[in-house]
Structure P
Amino acid sequence: MIDFKNVSYTYPYQSVPALRNINLHVGRGEALLLTGASGCGKSTVGRIVNGLIPEHFAGTLSGQVLIDGKELRDHAFHDMTQIVGSLFQDPEQQFLSTTVNDELRTALEWRGLSAKEIDEALHPVIDRLGLRSKLDDSLFTLSEGEKQKVVLASVLALKPRVLMLDEPTANLDPIAVTELCKLLRELKRDGMTLVIFDHRLYWLESLVDHVGILEDGQLAEHGDFQTLEKHRDRFGLRAVRGGMSNIEQGISNVEGNPPRPFGTPPKRGISPSLGFQVSSISFAYPRKAPLFEELSLHFPAGKITALCGTNGCGKTTLARLMIGLEKPKEGAFQLNEESIAGRDLLKTSSLVLQNTELQLYMRSVEEELTSAARAAGTPLDVNEILESFQLSNTRNRHPQSLSGGQRQRLVIACALLKNPKLLILDEPTSGLDGRNMRLLAGQIREAAERGAVVILITHDHELMNECCDLVLNCAITG
């Protein structure tokens, strides 16, 4: 179904190839996993598979690429869109409408299908992905996991022969990961070929037939799933098995009342009473049922708290309330036992969003760091920061040209330059390999040890095991 024979590719204006002599084969009804460190070339392989290279990226492509038995260069691009369906890491990049129903219908309408034919194509995937109750919702009120489901439904309705997924579990809760794995196994049985790019590996053992590990644009290792276990330390990969948290037994439920305290003691020298207090807040989006009613929580200073829960339960909304981007209908906030609201929340806090490209504005990585340090009045040693976040070779790159993991590290570096008293990171490891996940965990621990309130909105149990002191399970429904 897909064959790469001695494939190399160099982006425009670059002297170093992004891919070098790649040889791959994946047959019909098989699943291929490609993994490796951030920036290793996974995204470039994906752009070749779906035809964006050479259709939209110029550069130099050599070797032979066969898709469905035909040379890539002989496929018209509109034909490629019927063969390969793509689910990108950031689902918002694929939206063309504003409501769920309109988004699902758009591509089918472009293909000239009648309203009846569109309904017949959509009904099975809507039910399969549990989107029936969301059809009238705005795309912009959905959680990241729900947005991903919408994109996946719109892709599957087109009935591609190949489905390519880029970091598909990055924003999914454990239940949603299990559901996705089950769906992909069913698609394989139906004869669909899967190409998966992911750093999180524990969920893939029962799904993939072939594994490739990329390093510096080369296929360094390939084989079956056991290849990952054998070479995990060498390539700094994530855990191959056991993705659930060792501290899960200590989970407290967020249901409008203060959680039970648990986890490690506060950092030495920091009073247990210090931290961020949420007091009796209530909030609802327009024309929606209340998301929070009389919610009270305490996030201690000097600790790292993981905020977990199913997609759509309100985690990101709570974060936006805590830093002043949303205003509660009722209730108040305290930081280190002093009342705080509005602009003061924004001044003393940093929020790292899931969509990192929305937080990068400058022309180079160095300018991005310099701008963040200047705004915060913080001394800056650019070389030290670049080295600390494994970004030294990106100094003069445009931030939007970085890989997802590199952008993630850059945004977090900028947030930490602010020396915030409240640091909230929303799915901070969505694009990170194992080595950089552990690097990030160390940086987060340092922020907590300086006395910051640190909150991680995450489904990443590896990260929780690495650095979290306590976990709150968001059981809020809305």
Structure Q
Amino acid sequence: MKSFIVKVGVLTALSVSLFSGKAAAETTWETKCSKYGQLKQNENPSFQHTNCLLTNAALNADIPPEVVKGIAMKESDWRQFVDGKPYVSVDGGVGIMQVTDKDPSYDQQRLATDIAYNIEVGVSILNNKYSNSSLPKIKGANRHHIENWYFPIMAYNGIKPVNSPVFKDDGLPNLDAYQEQVFRKIEEQSYLTDTELVRPDFSVSDFNYDKDSSDNIVFVTKEYTVTKKLHESNYFFKSGNPVAVTEDGAKLRVGPGTVELKKLPLNTPLIVTGTFAYDNSETSKNQFVWVPVRTIDNSVKGYISSAYIVRLDKSVDSKPPVVTGVKNNYYHNKSVTIRFNEGTAKLNGTAIKSGRMINNDGNYSLVVIDLVGNKTIVKFTIDKKKPATPYVKNVTTKTTSVFGHAEKGTTVYILKGNTVVGKSIVNSSGKFSVKIKAMPKNTTLNIYVADKAGNKSRFATIKVK
């Protein structure tokens, strides 16, 4: 690491609070990795022990562990020692985080011999870069969005022309820039290459520098707007959080890195059930962690790689819950069974489960809301009561409009034999008028009404006079 913009006063104050003694470190994040045993002098810990140390140091500083792991891999391939000696590079970088800062508050010997101390110092330096107001940020992003660490990662190595995101001559991307190399490490090893981190659309005018100078870059653009979805670290999920599978055929396993339980389709919704775990094999080279999850219906539980999940929200799932068995309608002479594929439901304000049978007359409002707030509303009526038999005034051979009264809102049907010869709607006053052709004397007419649910009244039978 080559750091060129360290504010010594600020960093020193931060350092003193974090590194006043080894005991302080050992009583916090470092002890969370004690299951892997004691750290040994001049010997690198197992891969998963190192994974645990990097992860917990990052979380302790509220930094995405993917970022810290990517930097450590770029700097040292996760090595504190080489051939039984502290790893010191040709440019003076020390240990796993390749610390070169000579802040007097740092214990230089411990930087070389104590991997946990080295990690914590490196993390504090990175944290200081994030707080530097001269570095650009992404609009709307926060500390948990990996892309918002693009420029702090750059500053960890140095904001020199060699790390400009674009070449000054032609504006092409500088793929060899330090931060670009770290981003690729994150994509390849924390996301297993199935994810591409978002880069802003950089232009030459965003950066002011002399490419042949050793002076720092001056950032002209201080905030970038991106249209693609940013990537939130998968280490901040809490029990109960909904997540979605990002890889078709992703494996749900019995335990962290153990046997396969089943393959999950793309976008399968899951619920996080606890704290992530590291690979069961200490020699495993997996940088990701294993997240305990269950299916929505609670039928299957297991562990899935953090590389294959993303927080479930409306940007991932915008489809409203599917409701079957009932729709916006009137129902008569039958019960309805409400079923929904996900989420929680309330019927007239009372929570119900999928499969609930409704058979009582009444007006109902069903609201189903899924895990991310997508909503389906169904309003329906169950009406099994038959309307009263309509009253019909006399009909003569000269009648062309039949008058009477019946239940308001129902439909009046006039039949000659099995043929409907007229129909109309009963008005809000309960009266109706149905146009018909004049009928011969003694013709028998049957009149009934049907409500919106389809319930039919008894016939009123009259003869034409």
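Read-outs: derived from the displayed coordinates by stated rules, not from any lab. Quick caveat, the model's predicted, so the values are computed rather than measured. Cβ atoms are built from the backbone, for glycine too; each structure is taken alone.
The table that follows gives values for the structure above.
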item	result
Read-out helix-only ellipticity at 222 nm (-39500 (n - 2.57) for each DSSP H run of 4 or more, over all residues; to 500), computed value -9500, structure in P, Q	P
Answer label among P, Q for the case where Cα Rg over 2.2 N^0.38 Å, calculated from the coordinates, equals 0.99	P
At a computed 4.5 (distance in nm of label points 7 Å out along Cα→Cβ at positions 132 and 372), which of P, Q	P
With FRET efficiency 1/(1 + (r/R0)^6) of positions 44 and 116 (r between Cβ atoms, R0 = 41 Å, to 0.05) derived as 0.50, matching label from P, Q	P
At a computed 0.35 (FRET efficiency 1/(1 + (r/R0)^6) of positions 172 and 332 (r between Cβ atoms, R0 = 30 Å, to 0.05)), which of P, Q	P
Structure from which 4.7 was derived, distance in nm of label points 7 Å out along Cα→Cβ at positions 28 and 212, options P, Q	Q
Ranking P, Q by relative contact order in percent (Cα under 8 Å, 6 or more apart), the structure that comes out highest	P
Structure from which 2.1 was derived, distance in nm of label points 7 Å out along Cα→Cβ at positions 228 and 276, options P, Q	Q
Computed 4.7 for distance in nm of label points 7 Å out along Cα→Cβ at positions 156 and 396 - originating structure among P, Q	P
Among P, Q, which structure scores highest (criterion: mean count of other Cβ atoms within 10 Å over residues 76-83)	Q
